[in-house]
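Multiple structures are listed underneath, in structure tokens.
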Structure P
Amino acid sequence: MTTNSLSPELPLATSKTPSPAAPSVHAETEKERYYYQHIGDLKRRLSAEIPRTELRDLHKVHAWRHFVVAGRHVAFFGLCAWALWQDTWIWLWPVAAVLQGFNLLGFLILVHEQVHKAIFQKSRPRLERMLGILYALPTGISVSQFTRWHLDHHNELGHHEHDPKRAHLSPKKNSRWVKMLYMTPALFVIYAHASRKEAATYPLDLQRKIRWERLLSLVAHLSVMAALLTFGGVGELLRVHTIPVFFMFPPIFVLNRLGQHYDIDNSDPAKWSTRVNGNPIWHFLFLWSNFHIEHHYYQRIPFYNLKKLNRKLTGFYDKAQLRNHTYLSMVWGWLVLNKEAHTDWQG
């Protein structure tokens, strides 16, 4: 169950409290909702910027808006697949391959909306689960793992071991070649290792569900690959499936993740995420997921309202001296200046 973004402010605790030792991976991990125990007066500071009535409006979910975006996304995905399949306008291949990488990430964003119950005004568990499975298939993830992993990430943000993204996916060695490795097919090996390690701490019934969903994804991808090889050939298989999935998706996944929690100020919970206002192109390609800091402030606001939330928080950002980033500046800091993840890059 997700935490209601409008819940009362939790007790103040210092943001510099040291993280406890890493838990054993052989039993279910007891987590402490670290973020909510250490955000201090952040909720009060935010509520001072946005009237409660406006905040309620931002939380309103409209299923038709979600499905308009999802339909547009699926259509764009199909158009790119056709561009990669056809062999008349070969100049379309590199453009479509890159765009297909963004489309694959977009399906993760659609899964993300399902995780936060941001599709229907009133929850529909069976339909939400079906949509989650369908949205997850293009990238091969387990929707159950993604759900548990992502909600733990929200609850444990700021904790070095209990936040699974920080504990298992962030590079442990601040080395350019290690960072570059994440932008290659090795990302799938890294993620598989990370997900297995975290899943070992889950209840056995959840582990079984995750294994079943992974098997379903594997069968789906092998079936698509077999069909492309049968009705097309090796060239079609490479263009339509292999290159977008294994070579375009990883660097785009990393780019998106750079704008989440890599340049932060650990001394202020308001700055535990990275601010990226973006522009209409990024909003379209990333389905508004560039507004990641806004999402952590109010995780139940649907993605199509995050831009409006961003504008309403301008005053808060000015008071907090929370600087805006561009993706170019994040790549420059990450690879050229070799900054370390989850640190203050201006410090």
Structure Q
Amino acid sequence: MYKKVNKIPGYLRDFAKRGKKIGWINMLRELFHYNRFYYSLLKKNGVSTSSKTILYHTAFYAKVVHLFSDISKEELLKIIPRSVTHGIYEKLQINRQDITYDKHNMYERMHQNSISIPHLFVVTDSQSQCLIENTTFTELTKNATNQRILAKPRFANGGKGIHLLSPQDSILPNYIYQSFAYNHPDIIDLQGSDYCGTIRYVVYQQGEKNLLPVAASIQLNGGKITDHMINGGSISASIDLTSGKLSSLGLDHQGKLYEKNPLSGKKISGFQIPFWKELLALVEKTCNAYPELPLIAFDIAITEAGPVLLEINAGCGTVAAQFDKGWLEHPFVTDHYMM
């Protein structure tokens, strides 16, 4: 996340917009207050902090006020940065890197627990040697002419490096080649795109078998290989945790709100996510397979046959999932941080 600091021109525009809206002095005070609050929270609770933490929080502040231009100072403090969710793992000394960041390890455990995931064709190591090879790479590239085969980095996030395999490709080190997940026809109709859009479901495991939902949102794919809001041009909308219906207007990476998805012309709020009960069952089953992870962010594709788990993240920094309300007062924060 710290690498985002190198996008200084974009952040300067965000600061300038906020400064013009509330006044430059007020904006600087607001930024200082935000930084001081979360930096102090981490430090007081024994989570490592540095100048990079301040730079990251500054960049995160710019992103939040860019998306939510009318946000108040009080509301702003409730939008928690990723350093807080990741800080829980640091406090508990849980090595989330080996558990979820290495997607090979992640898929291995899911497979062992009979969790629905996309079919893995090939998984490579740092020398492009195959760790999993359910077909030869040559055969895979031949099939790439008539089917979508997803290639994604074994160690990455934010949609970076993901692409569709082509017949001319060479096998890459630390890559995963898997079947492409097609959405349920109702979601494709809402999206106006048959590229995969996902459900982001965040859950807190508060003790044994006590699952507390944090938030859920959909990424309506903008017609690109990834549904990342910035890299994929997707529109996000909140999901009611009980019914599984979209419960908000759509939000894009410019902070614009939409009653209808501009790609399909379909109304967003009120749409019923297919297989919602099955999604909740998949979440519970996966949590049982990962009892050591207190906070999990799921990326789930809803297909015509039901939900498929694309990956999980130990901790997350989803801004879009916080735009109805922030997470500061959620039990996953209050249980682990002394305010």
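No lab work stands behind these numbers, since they all come straight from the coordinates. None of the values given here were measured: they were computed from a predicted structure. Cβ atoms are built from the backbone, for glycine too; each structure is taken alone.
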Looking at structures P, Q, which one was FRET efficiency 1/(1 + (r/R0)^6) of positions 166 and 294 (r between Cβ atoms, R0 = 25 Å, to 0.05) calculated from, given that it came out as 0.80? P
From P, Q, which structure was helix-only ellipticity at 222 nm (-39500 (n - 2.57) for each DSSP H run of 4 or more, over all residues; to 500) = -16500 calculated on? P
The value 2.0 for distance in nm of label points 7 Å out along Cα→Cβ at positions 254 and 278, derived from one of P, Q, belongs to structure P
Comparing relative contact order in percent (Cα under 8 Å, 6 or more apart) across structures P, Q, the largest value goes to P
